[in-house]
Structure formats: structure tokens, C-alpha cells
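All of the numbers you see were taken from the coordinates with simple rules; none came from a lab. Quick caveat, the model's predicted, so the values are computed rather than measured. Cβ atoms are built from the backbone, for glycine too; each structure is taken alone.
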Structure 1
Amino acid sequence: MKAVAVTGKGKVEILEVKHPVPENGQVLIKIHTCLLCTWEQRIFSGESGMDLPFIPGHEASGKIVSIPEGTVTSFKEGDHVVFKTLDDCGHCSFCYQGFNNLCGGKSKKRVYGDIPSSGGLAEYISLDVGKVFPVSDQIPYSTAAFTEPLACCIHSIRRVNPDLGETVLIIGAGLMGMLHLKLSLLRGCRVIVIEPRADRRKVAIKEGAHFTIDPVKEDPGSLISDFTDGEGCEYIFFTASKSSIAEEAVKYLKKMGTIVYYGSFHPNDPVTIDPNKIHYGEYVITGSYSPSTVDFYTASKLLSRGLIDVSEFLTEEWSSSDAQKAMERALDPETFRVAINF
């Protein structure tokens, strides 16, 4: 089969690799669409430090084309599906409790020939049925491919469970910030978005943000204080990747408020936090990493039932034969998600 491999800094190639054969308990999926996340972008740009070649991709969708006789499942050939490519062992203390996103055990790694892979940027993938989720065949494959990033944001939202009438502050209006915005609105919250790019602030307003702040030209602290009657925000979702502003975000919290540091930081510079501020304000500082099974299932339902519209965030679609151009376009900060179709 064909696969898109990052073979060097700024370089991808279409390689012929061994076609996966599903084992008992698995299904074979023909991948149709894979989105290019910031993780794939860092691999392509050489920032990840990962050994190459590597076949990336994890925000993907497709349909089941083969089910071995030994696989017991209600899935049928032709079913449209999405899937988790993040490996987990299934039997460590975290997996046993349903926190398989934090798996601390040993898990089987995916390799095509001698090339390691996360699996999404290839024509086919074999997966255990427990990692596969149904989606409606009435939505495009490109919409279904947003299940994984949406699931990540659902996990983040569930870390704190914002409630009706509360105020949410989102720092950063990339795709993940926008999905946090949509989910917070579904929770009945007022939402503020801090974002330096005017075009993304405009999209945030279009998608329902109550107001946006340009941190370069405006004073976020003063505006947030006015909007919250001087109390601050109950919840902050920090979706930017710069640790230089991670410390500043805490001052926008209401007493007993919670800040979620979503996503990884590049570069990963330490920040200082005033422990007395946490003590006297009873602040909660937490993180969010990847989705668990229930988050993934919830995301597939939201998209299948049309409860979340992601059409604004699919910037471009490219054929797998144009993967080099697709990767280059994905690096452009004007894009939300670029898709590769097989």
C-alpha cells in the first residue's frame, strides 16, 4: 500500500509499504482522510527530534473493508468509522480505571516494514475493535476526521466541567481553542477569547464568542475585570504553546477558579507561580492530555448528529500524491487544518 512518510526535515515521500493484515479481534480500515495536526507539522519541520523516516497521522477517518472470521463485532464491512491510533497496554493501573490516555505500561508499536508509524497517513490500518468508533455515513470523511481533536478538547472540558452561566476564558484561537469555544458554548457558558491574530478573532466571534481581546493592543486584565464584575473567570483553557505567557494567564482567574494547560509547550521553558496566590485564592492548576475512550465516543456522536459544526476549520484538502504541498501548507499559520485524502 501507499503511505506518506516524513523522510527528512521538510521532506515527505510516498512509499510502498507492506499492506497490514488484520488479526483476530481486529478490523481492516481503508483510510480516506487524515488531518495534519501540529504534531505532524513538528515532525515535518524537524522540531520534534523524532528519528526518521516516520509515517505520521492520527486524526483520520475511513471505512471497514475486511473483518476476520475470528473477530467478534457488530461492525460490518462498509461501515464508516474513526479510530484511536494512540497505543495503550490495557492492563496498567491507568488503563484499568479508564484513563488509557495516560497509559503507563508497555504497548504494541505499529511498524510498516521497518518504518515506525502512528498509522493515519497510510491507505490501510488494522486495529482492535475497541479502538474503532462508528460515525454516520451522512457526514463527509473530512468532518469525521475531526473526531480525534474534538475528543481531546472534550477530555479537557471534562477535566473541569464548566457549568451554565459561568465564564470561560480561552487563550489562543487555533483549532483547539475554537473547539474549546464550541464545547463551552454547548455547556451554556459565556466565552472570552484572547488571540493576537485579527482573522482568528473574527472567526471566534462568528463561532459564538461573546467578545475577543487583542493582547497586543488591549489590556486583557482590565477588559476581563469589567466583563466579570471584577471577579475574574471561573475557567481558563490555555491552548497557546508559549510558556512565556502561561504564567500571566493565572491572574485572570476568579477565586476558586481553574486553569487547564492544554497542549504541549514549544519551547518548554519553566514558569514561576506564586504559591501564596494559589493558597489564598484556592486556585486549581491542571493539565489535559489526549482523549480517553469515552471522550472519543462522545466526539463521534457530536459530529455524527450535527451538534458540532467544524466546516469552518477545514482549510484545504489535498490528494496523497500532493502530500509535500499539503505539509507545507499546514505550516502556514493562516490554516486551521489541512487534510490529505487517499
Structure 2
Amino acid sequence: MNGILKTENLKTFYILESLGEKKVVKAVNGVNLNIPQNEIYGIAGESGCGKSTLLKALLASLEPPLQLIEGKLFYLINGNYVDVFSFPEGKIKKLRWSYISYIPQGSMHVLNPVKKVRDTFLEFLESHTKRKDRKEYFLLASEHLKELGLSPRILDVYPHQLSGGMRQRTVIALATLLRPHIILADEPTTALDVVAQRAVIQLLKKIQREFQNTIVMVTHDMGIHAQITTRMAIMYAGKIVEEGPTNEIFSRPFHPYTKHLIQSLPKIGDKKLREGIPGSPPSLISLPSGCAFHPRCPYAFDKCKSELPELIEINSQHKVACFLNRG
């Protein structure tokens, strides 16, 4: 499978130093991904597993204390794979927003609270495109909003005058303004009610369908992955522990961690008490030996405690890092 974005043994750690003491947080610890074109790809896992840090790495946005330890990141540009980490920072910046864009957690962090939304759109266009008349920029922004089913009147208000859901959709519109090939979305439905979540999900589906781009979406909500993603990866303690088509992962999960995530979902008409995953995620500063999930896994045996399982293919396009089901 030739993807639009690939990683090879990607490791990005937070290097923290305080009072002469050095701590290493292994947030992304040897990740291999091959993300297909023209799909919505999901990354799931509990808080603190490294999902958001992985998105920063995929954007090639590594600011101290986050550092690249080793590994490669490839974008497919004009039919060829380019090693992004070999580029100078100036060249990487030119790729952002036009080739790859990013929707961060919390829309208020993107929209300037003391400026009208139109000013944010105009400043964005002026800094990332060739100079045009401001009226042309305003027309371009208005037409883009209309295309996404949003009212251009959004441009004439301040961010605080919009609901949380509308702010999030406005940020998504901003991130897609230059028609990027890849969109990285970090928890785009967090802190929204179910109605607003539905509107955001529908907008992302519309964008992917009409622009034929690739969306990589991080969320801990497995229900949202079931609704929107076509393929997904399960992340735990900085590593991918399962990866495959979304419908196959939900119908036949192989990793015990994945099974727990799916079983914790509420089901209509099912009044059984839902059980959470026993224990808590390990510290990324001091990981357990062997499989990082073994202290919480009800199926763990001696090998799990001493050896690290590789992510291997167990059937067509479905991979798992677990010693179970290997014969």
C-alpha cells in the first residue's frame, strides 16, 4: 500500500531538564505508519498515550523540549516521497497549510479573540498566498465558507460571539482554505455537545469527499472513529499496538487493549454496567519491560513481561503487536 504519508521507526521524545535532573518522555517511540490517500485515518488511545505528539511529528513541528531522536517522515509530493526532516525549516513552513494543515485542540487558540474572524482569514491568506487585493481575499474566504455550507456572515463577528461548535467549524474552514492534501485534526470534537459533534463530523466528511484529501484524526472517542474513519491505528504508551480497517477492528479486534476500548462504549438498549480498563497507563518516563500493556492485561504471560512484541500483519491489511493469536 502506497500512502500519502509514511513514517519509519519515528521517535520523538520530550527532553526535560530541571535542577540538573534530566527526564526523557518517550511520547512517540518507534512508530511506523503508512497512511493511505483520500481517506479519513483515525488514531485512538487513552489520554497520555502520545497521540497529539504524533500529530506534531507528522506536521514536522518539533519545538523544544520535543526532539527528533531518530526515524524518518515521508510526504508523497508530485508522485515522489520526500524525507521531510531533511528539509530546512523554511522549506517545511512552505508545505504547511498548502500541502499539510493542522487543526489543534481548542478553537479559541486559533482565532484571535480581539479581532473579527475576517481579519484572521485575511491575515492567513496574505501570509500564505501571493499578494492580492483584500477584496479578492475576502471573496475567496466567503466562497470557501459557502462551499462548506457555512454562512459568510461568520466573518463579521468576533470569536466569542460564535458557539463552540461554530468556532470549531470556522477553524476547520480556515485549515482547509488552501486545499491541503493532508489535514491533521487533533481532538476536533472535544468539549462539544453531541449536536455540535455531529455537525463537525459531517463537515469533515464533506471536506474529504469533495476535496479528495486525506484527514488524519486523533480522538480518544471510539464512537467517533466508528462514524467517520475508514482505517485506524490504536496507540498505547508511544507505540502503535493495532492497525487496520476500522470496520474490521471493531468487528474483530485482536489486541486486548483495543478490545477494552471497544467494550467500554455504551450501546443502545444495553443496560449492563460498562467496565473501564483496569489499572492506569504507564509513565512514558519509566516504561515497563516487555509489552507496555502487560501490567493491565488479563491475558499476559511470562513472554509478555520480558519481550516487546513487533507490529506484524496477521491478515490482509490488519496488524497487531501482541503475542496472542500467533499460533
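For this structure, a couple of remarks:
- Which of 1, 2 yields 13, 37, 29, 14, 7, 1 [P(r) over Cα pairs in 10 Å bins from 0, in percent, for residues 122-233 alone, calculated]: 1
- For 12.3, 35 (Rg and Dmax of the Cα atoms in Å, for residues 186-249 alone, calculated) the corresponding structure among 1, 2: 2
- If Cα extents along the principal axes in Å is computed and equals 62, 40, 38, the structure in 1, 2: 1
- Origin of the value 3.8, where distance in nm of label points 7 Å out along Cα→Cβ at positions 106 and 130 was derived from one of 1, 2: 2
- Taking FRET efficiency 1/(1 + (r/R0)^6) of positions 82 and 226 (r between Cβ atoms, R0 = 30 Å, to 0.05) as the criterion, the top structure among 1, 2 is 2, with the largest value.
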